[in-house]
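What follows is a group of structures, each given as structure tokens.
Bear in mind that the values in this text are calculations on the coordinates, not laboratory data. Note that the structure is predicted; figures quoted are calculated from it, not measured. Cβ atoms are built from the backbone, for glycine too; each structure is taken alone.
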Structure 1
Amino acid sequence: MGELLTFTAAGSPRAVSRAIEEVARGQGHVTALVVPWESDGGMLSMSVTAVRSDGWAIEHTNLGTIRLVEAGPERTEVAVAAEPPAHPDEQRLADVFDRFIRQVQSRFEGAST
């Protein structure tokens, strides 16, 4: 897993995670969820997956991880790492992840350093 990018966002890690979840819901085919067992008091780990529905079946494919670390009062360091899926549509999924991360970054662009 390689780090793609880091930036600083305004808000606590919890507030930033909720905003990232909102961006994912807006896309509709990506989820971003906090993974409690990979998080601790000062860091939240989020899993980003592609979602595909076919009738009653739902397929989730892991795309990467977002780590949110408290970086001062109401500031959060955001570190994004891709995890290329072993999937027949690997390039398409990598593009989906890249678009999602660009949306996340643009949402916090005013606070990035």
Structure 2
Amino acid sequence: MAVIVDVFGIKPRSQLMAALTGVPLKTLDRAWNGAAIRQRDQLFLVARFSREVRDYLFEDPTWTDSRRSAMRTWLMNGEIDLDGNTYRPIDILSDSTLVKRALAELHAAT
């Protein structure tokens, strides 16, 4: 969760985090406070996407509040072309099939 919070600057126990990861707010709260939760594939996929965006697509490793704000705006208003269709990033990251395709595209690009 920490990498998603870092990249997008969203609150760990927010509706946006729940929508992205498919994890209920109570479970997000427990996880953020250090409690073990069962495997959540969507949470893992969104974290992996976030990590790869942060680590591989930016030359400057410094992650600032202004970059987080820009990434949050991109998440909500940006566009990604995938398999001939245009999606908002939030729609891709909220869907396990689409986020897997996006990860494959990221790997192909890097």
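To test your reading of the models, identify which of 1, 2 gives 14.2 for mean count of other Cβ atoms within 10 Å over residues 65-72 when calculated. Let's see the in-between values first.
Numbers: 1: 17.6; 2: 14.2.
Computed on structure 2.
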*With relative contact order in percent (Cα under 8 Å, 6 or more apart) derived as 29, matching label from 1, 2*: 2
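If mean count of other Cβ atoms within 10 Å over residues 9-16 is computed to be 18.8, which of 1, 2 is the source?
On the way: 1: 18.8; 2: 15.2.
Only structure 1 yields this read-out.
If helix-only ellipticity at 222 nm (-39500 (n - 2.57) for each DSSP H run of 4 or more, over all residues; to 500) is calculated from each of 1, 2, which structure is the one that comes out at -18500? Before the final figure, lay out each step's value.
Details: 1: -10000; 2: -18500.
The read-out comes from structure 2.
Hey, Rg and Dmax of the Cα atoms in Å derived from one of 1, 2 reads 13.8, 45; which structure?
Working: 1: 13.8, 45; 2: 13.5, 41.
Source structure: 1.
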